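Enquirer: Before anything else, here is the set of structures, which you'll find just below.
Coordinate-derived values only; no laboratory data. The model shown is predicted, which means the values in this text are computed figures rather than measured ones. Cβ atoms are built from the backbone, for glycine too; each structure is taken alone.
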Structure 1
């Protein structure tokens, strides 16, 4: 390699995704790890997902049969905040008290002060992610956010909505995430897409593989012209009736505008690919189906302007799947911006 870095050598762990050596100023793409899972409603732990993906990602080989010279992609890593991880852990102890009382059918009136602390912290996180991602984009960088729970990319989506007049979101997830709030949390992981579609620049939300949602979420989506859903039941029915996955991908992508943000909750995959994620749901996409969808988006000529990958658990198997997904999201984004 002209810069002296050979990714085929044994990786030297350096705290960066893929053990790439690039500083932010050298990088084409910057990945922002966000160790946060304060509002997770079932199984906690995804705050440690970014760290687990960093560790696993050094084991990859950097080659792609469809995109030339992907090993030359200069991928940088924003600084990992141990303080944010610790803050998330402390806040998680507070939010669990609220969740446990609600699950017992008890009032949380005596925990209103605690609830306010969590909501203020989540709002502060949104502002911090907004500042960080907006600053990186001002430097001309493409950006990907790596969670953490699925609440973390809201500030990034808001920053993109200030940069672009019009873009769509390709949302791969088991859940619709269209609740205005959940369990008293204004910025819950179950609310990310409700808040995202409030951004004026977001003209389309295309939800793929969703299969666990409330009727109020369905009614909201059905009444909102911005939102198009391709639920898992529809995808499977089409498959069983003989429709090729390529046909379905083309139909999905046709609903998106020219600029596309990809929001990928790993539980959009079948649980066999992410068994330790916080809220696994039967059904979903295979790894190959998800990758083919992203590749078809890139080949369509539309531009991937940013992405997030969230809800990867700190389990070695889940983390290696997450690392592979992350690399494919990176190189397809880069290729779509040529």
Structure 2
């Protein structure tokens, strides 16, 4: 009797991959955790903020946290105004709103940069994860630190995927001296330890999240390029590619329309593992002072602050350590499940 994993290999390739992925329980759990992490990052202003979700101020109804969340969408800030007066710098919503004013506050009513009088306070009902040396709420900083991790992981690997797929596709399809030159370039970049190469580059750049994303993307493309090159070398000899060439299709059209969609599966596996590695790299760079700079929150500089106050506030160490570990773990779980799902040797195999 066939289970979902044991069904015959029928249906399209995407259906077969999705069927096998769903049969991997750890992969599904990892995917659900990634969706949760993305949700926390996107809705961070609604989860932890020093501005209300909705309130009445001077007789008018405002939605400051909602407006701030929507404005985080690319190009949305050009269309949606900042929500005056809450969008003005220096406006203290907690001081301006009276106690009897109508206001619905986020689950964590503290901003990541908001300084309170409770410095180095242990976890409590008021501060779930405690506070740091400046009195900033650790829960709020961890929630907004997830935004940095998501941005670094996806944008840096997006840059790496764009470079790697371009280099690998050209090398694998054209072959000859082009393949030889590009393959030597890949080998030269692979020879350098990525973390030390990134450190060497970051020494000459201003520490910022943008520079971190760009540098990681420019140094993590080699694995994607090698997978893409191998897939293009295999696919260009198959009948559908030969037929497209015989019908007069140009090289660019064949590469983009016919070969690239069929080479994406192993590339996505590499990208998934790369996101986990990018999160670790960002945390390491922020720990060393080359990444996101305080007071802006990231899991790496929160961990650095925790290490500084380790003897007097050991509670600060656990949240960033657990967050980094779980984020890397779930991406690796999804990568492992996806790697098994795209392996054609597994289709139709019994338990």
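Enquirer: Which of 1, 2 yields 0.05 for FRET efficiency 1/(1 + (r/R0)^6) of positions 205 and 253 (r between Cβ atoms, R0 = 25 Å, to 0.05), as computed? Display every interim value, and only then the final one.
Expert: Working: 1: 0.95; 2: 0.05.
The structure behind it is 2.
Enquirer: Using the calculated result -13000 for helix-only ellipticity at 222 nm (-39500 (n - 2.57) for each DSSP H run of 4 or more, over all residues; to 500), pick out the matching structure from 1, 2. Mind dumping the intermediate values first?
Expert: On the way: 1: -13000; 2: -19000.
Label of the originating structure: 1.
Enquirer: Hey, another quick one. When distance in nm of label points 7 Å out along Cα→Cβ at positions 125 and 221 is calculated, the result is 2.3; to which of the structures 1, 2 does this value belong? Write out the running numbers ahead of the final one.
Expert: Working: 1: 2.3; 2: 5.5.
The read-out was computed on structure 1.
Enquirer: Please state which of the structures 1, 2 yields -0.19, -0.34, -1.11, -1.29 when log10 I(q)/I(0) by the Debye sum over Cα atoms at q = 0.06, 0.08, 0.14, 0.15 Å⁻¹ is computed from it.
Expert: Values: 1: -0.19, -0.34, -1.11, -1.29; 2: -0.30, -0.52, -1.18, -1.26.
Computed on structure 1.
Enquirer: Taking Kirkwood radius over Cα pairs in Å, for residues 13-60 alone as the criterion, which structure among 1, 2 has the greatest value?
Expert: Going through 1, 2 one by one, Kirkwood radius over Cα pairs in Å, for residues 13-60 alone is largest in 2.
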